[in-house]
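So, here come the structures, one by one.
Readers should treat all values here as calculations from the given coordinates under stated rules, not as data from a laboratory. This is a predicted model, so every value here is computed, not measured. Cβ atoms are built from the backbone, for glycine too; each structure is taken alone.
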Structure 1
Amino acid sequence: MFEQCEWFNEPSTWSLDGDTLHVTTDPNTDFWRKTHYGFTRDSGHCFGGLMKNDFTAQVHVRGQFHALYDQAGLMVRIDESTWIKAGIEFTDGVSMMSSVLTVGQSDWAIGSAIAPTDGFWMRATVTQGVLRIQHSVDGKTWPLLRLAPFPSAPRYFVGPMCCTPERGGLNVAFSRFTAGVPLQTDLHDLS
């Protein structure tokens with residue numbers, strides 16, 4: 001799928017090796033819109049492709065998260081004020097499952113702490129105005145991270161995302177990125 005992707009905020013340092021995208025974040029990059037802090041930032045890195053219909057996308061992520069707000073995962077974007085990013089975010093001294101849904105303003109939801117030894121998976125499914133975010137540490141079991149209404153659009157920009165609001169230099173490897181027809185599983189089907 002990477003051969004169909006393009007950069008939104010291309011980082012200074014990145015490479016594509018087969019099905020693995022290596023990224024080093026630029027300093028002070030972020031996706032955030034207004035809530036709590038009052039500012040808007042749209043400078044994070046996303047290597048995505050366009051989906052014109054409902055879809056499921058997933059990617060495997062490996063990184064070295066250790067500074068406040070280091071983050072990497074998956075982004076679904078309609079425009080600068082309508083998007084979601086979901087993945088690991090380093091906060092309060094640990095890596096947490098996290099998602100930020102933005103429809104005009106950003107919210108922030110944190111799940112459980114996660115310490116994957118060999119990376120983790122993120123999955124986003126958009127069908128009929130509903131967004132489902134799932135994660136996995138083994139690529140087999142996919143618990144729900146978030147279920148939310150999400151605006152229908154003629155196209156979505158979808159792909160791996162990373163940013164470092166407090167520094168630069170986070171190294172992330174994204175692999176096995178796919179996007180296609182939406183999964184038709186039950187809400188609590190973990191496969």
Structure 2
Amino acid sequence: MASTVGAMSPAINPEWLFKLRVAVARHGENDRARWWNTNKALSTTGALALRRNLPRTYMFAQARIVLAVAARRCREHYDLPNSVNLWDLPEALEEAVEASWGDWLDDGAAWAPFFDSLKSPAARDLTTLLTELGLVTDRELDDARSLRRSAEGRSVILSRSFGGTKEEVALLALGFDKGTDGLVVPYARLG
């Protein structure tokens with residue numbers, strides 16, 4: 001886990017961050033972008049596999065599986081010390097997301113529309129998916145246009161050090177779309 005960074009922006013809502021991660025994770029599955037080795041785990045297929053044994057929480061079990069695989073795959077592909085990526089943010093953000101799980105599990109029915117929208121998304125690219133889900137703003141989309149792949153083609157670096165803003169986290173997600181022909185890991189340096 002990345003070290004803490006100053007005060008985190010109060011605009012980073014744990015629910016938004018979780019949805020952003022899940023949307024990127026779904027897009028990266030083998031039936032879509034082929035960035036990590038899960039295949040339709042966040043689709044109807046994954047729901048059918050888990051719903052019987054986890055009737056109230058299967059959606060979150062699906063998410064937990066794909067998020068763990070995505071995080072590991074990104075660490076294996078490009079892991080730079082003293083940096084953050086979408087799956088490895090400063091401790092305060094990670095703790096806020098973890099602390100919210102209990103409430104989300106208690107209100108699983110409210111999450112069904114979100115998870116249903118990811119089962120078979122019409123959007124073929126990540127930027128369109130995140131836009132259709134209302135997870136990114138026009139300004140973040142404009143800022144993402146300036147993101148570039150590194151010379152070795154394995155990463156995308158944000159132009160500034162990570163300050164803990166919502167916009168920076170959105171760019172960490174949008175940067176994955178620079179990997180249209182394979183996985184790239186968007187990251188930002190700490191401090």
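Between structures 1, 2, the greatest calculated value of FRET efficiency 1/(1 + (r/R0)^6) of positions 54 and 118 (r between Cβ atoms, R0 = 35 Å, to 0.05) is seen in 2. Look at distance in nm of label points 7 Å out along Cα→Cβ at positions 38 and 158 for each of 1, 2: the largest one is in 1.
When mean count of other Cβ atoms within 10 Å over residues 14-21 is computed for each of 1, 2, which one produces 19.5? Comparing all candidates, it corresponds to 2. Taking distance in nm of label points 7 Å out along Cα→Cβ at positions 110 and 182 as the criterion, the highest value among 1, 2 goes to 2.
Given a value of 0.98 for Rg/Rh (Cα atoms, Kirkwood Rh), for residues 70-133 alone, calculated from one of 1, 2, which structure does it belong to? Structure 1 accounts for this read-out.
Which of 1, 2 yields 0.97 for Rg/Rh (Cα atoms, Kirkwood Rh), for residues 102-165 alone, as computed? Corresponding structure: 1.
To test your reading of the models, identify which of 1, 2 gives 0 for helix-only ellipticity at 222 nm (-39500 (n - 2.57) for each DSSP H run of 4 or more, over all residues; to 500) when calculated. Checking each candidate, the match is 1.
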